[in-house]
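> Listed next: structures, encoded as structure tokens.
No lab work stands behind these numbers, since they all come straight from the coordinates. Quick caveat, the model's predicted, so the values are computed rather than measured. Cβ atoms are built from the backbone, for glycine too; each structure is taken alone.
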Structure I
Amino acid sequence: MAEYLGSDYIYSLKPNPADLAVPQIDEDYIRKKISKAFQIAKNCRVEIIMKDNHTIGKNPENVKRWSRIAKEEAENL
């Protein structure tokens with residue numbers, strides 16, 4: 001689908017919130033997933049919406065770290 005969107009539309013990426021619902025996130029796994037999504041949508045305008053985070057594994061640092069990883073991967077494009 002990304003190839004049809006181009007830069008005329010926004011590619012809205014909504015990762016699975018289960019990645020944050022653990023006491024310690026798997027940073028390598030998250031980085032690979034985000035990087036792959038960015039590669040698929042490389043010619044699109046992209047927004048990432050992390051939704052439905054109710055427990056975040058009882059560790060607020062998960063959100064901070066996930067956000068940093070997403071930002072780093074966006075900057076690597």
Structure II
Amino acid sequence: AEAKRLRACGYVVVNPVDVNPDPDTPWNECMRNDLRELLTCDTLALLPGWTESKGAHLEMHVAHRVGMRIVMAAEVV
């Protein structure tokens with residue numbers, strides 16, 4: 001829902017669900033794909049509940065270390 005809303009606002013969204021459409025893909029392979037795509041972005045938009053996700057923690061750490069802007073998706077207009 002957030003990806004659709006952000007796209008409607010004119011943002012280019014890289015969504016991990018789109019990057020890894022096969023639910024049977026192993027987690028470590030998904031994260032490699034996600035991080036590769038993350039590094040092409042200028043902003044990381046975190047979803048509610050992100051603190052419960054190992055993947056989101058890793059994405060946030062990488063984004064922070066490379067100086068990427070980090071925001072809560074719901075606050076983006």
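> Please state which of the structures I, II yields 44 when relative contact order in percent (Cα under 8 Å, 6 or more apart) is computed from it.
For relative contact order in percent (Cα under 8 Å, 6 or more apart), the value 44 is produced by structure I.
> Given a computed value of -0.65, -1.54 for log10 I(q)/I(0) by the Debye sum over Cα atoms at q = 0.17, 0.27 Å⁻¹, which structure among I, II does it belong to?
Structure II accounts for this read-out.
> Quick one: distance in nm of label points 7 Å out along Cα→Cβ at positions 41 and 65 came out at 2.4 when computed from one of I, II, so which one is it?
On the way: I: 2.4; II: 1.7.
Derived from the structure labelled I.
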